[in-house]
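These are the structures in question, set out in turn.
No lab work stands behind these numbers, since they all come straight from the coordinates. Note that the structure is a prediction, hence the values are computed from the model and not measured. Cβ atoms are built from the backbone, for glycine too; each structure is taken alone.
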Structure P
């Protein structure tokens, strides 16, 4: 499946309309989701693989992985209402190889081939993004993770300190829709880095 077709399909996903600011819940834009999944697919990190989606929100990344041929997917989120939306979205596509699990990121266990995640950017809670990076490196051999461009140096150093090797960094424009009352604009564009990380053999 090519990127454009995937993007068209993912447009059918219902958004999550009750985000909580303290969790920094922002939906992954469809164009970004299709782009990151297309890259991951071309690199052999999705088809036939076991995938974890940490902080899955409305499930768009998990559903995209299923459409791209992943074997088994688990979508984790601490917010039960978000998981209800994710489940409805997967039912739309008649997808039966995704498990939705309510869990904080620190309590996630198990192993997978690939983590694909859109974690908190660490604006509200400066350490929120670290927990996602740390857990991803504990459970997966390959990680795709999104972070604000302004934090690139810190994130890179943190990944390396935890035994991760950054193989690719992709710059994208991440469009945030107005979801919180304090937002003044209907849409705001921010610069985001997508990191592809491989776990070092001598860690984990």
Structure Q
């Protein structure tokens, strides 16, 4: 399969704010922080046209309070990924309702992922729920802010995306693995930069 990489689109920010408002209403009792992350959050950077959203919860127990709230409004919960990332809850928001596409809203550990969900067009957003106090929250925020502040790194990332976008892939996971060495390296740089910038321990 080919991975669709699009030039930066100002509509992505509008989509984020609309979804953010919906998520804030659904999770109001937990008072999470909600941030736009990933390539669609970096002005000028090409990206897959899927909005990545980070939801930060204040208590670890909130991780298991989130799924019922989101599934009740059509967010698809990938429980099957919890074993590999127990600190995260992952959801997909579609461009249309799961019922119209005959998709379940709960992908359990024993369930296969519907093949059509691995195609990009149905997906509007990926929702990543993490504890606010975790290193994973800082990693995502730091990488976003680092790209925004370092045009040369952003340009290198853009070149990599364009090169990979011209190749055929078994699935999106294989594409992500090809980006992984670059991302891991720059994430380490980003976290160090972020911690120093904000005078946080660990720098």
As an exercise: mean count of other Cβ atoms within 10 Å over residues 56-63, calculated from one structure in P, Q, equals 28.0. Which structure is it? P
From which structure (P, Q) was FRET efficiency 1/(1 + (r/R0)^6) of positions 40 and 72 (r between Cβ atoms, R0 = 25 Å, to 0.05) calculated, if the value obtained is 0.45? Q
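Taking -9500 as the value of helix-only ellipticity at 222 nm (-39500 (n - 2.57) for each DSSP H run of 4 or more, over all residues; to 500) derived from one of the structures shown (P, Q), identify that structure.
Going label by label, the one that fits is P.
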Comparing relative contact order in percent (Cα under 8 Å, 6 or more apart) across structures P, Q, the largest value goes to Q
Given 21.6 as the derived value for mean count of other Cβ atoms within 10 Å over residues 64-71, which of the supplied structures P, Q does it correspond to? P
Work out the source of 16.7 here, i.e. which of P, Q gives that when Kirkwood radius over Cα pairs in Å is computed. P
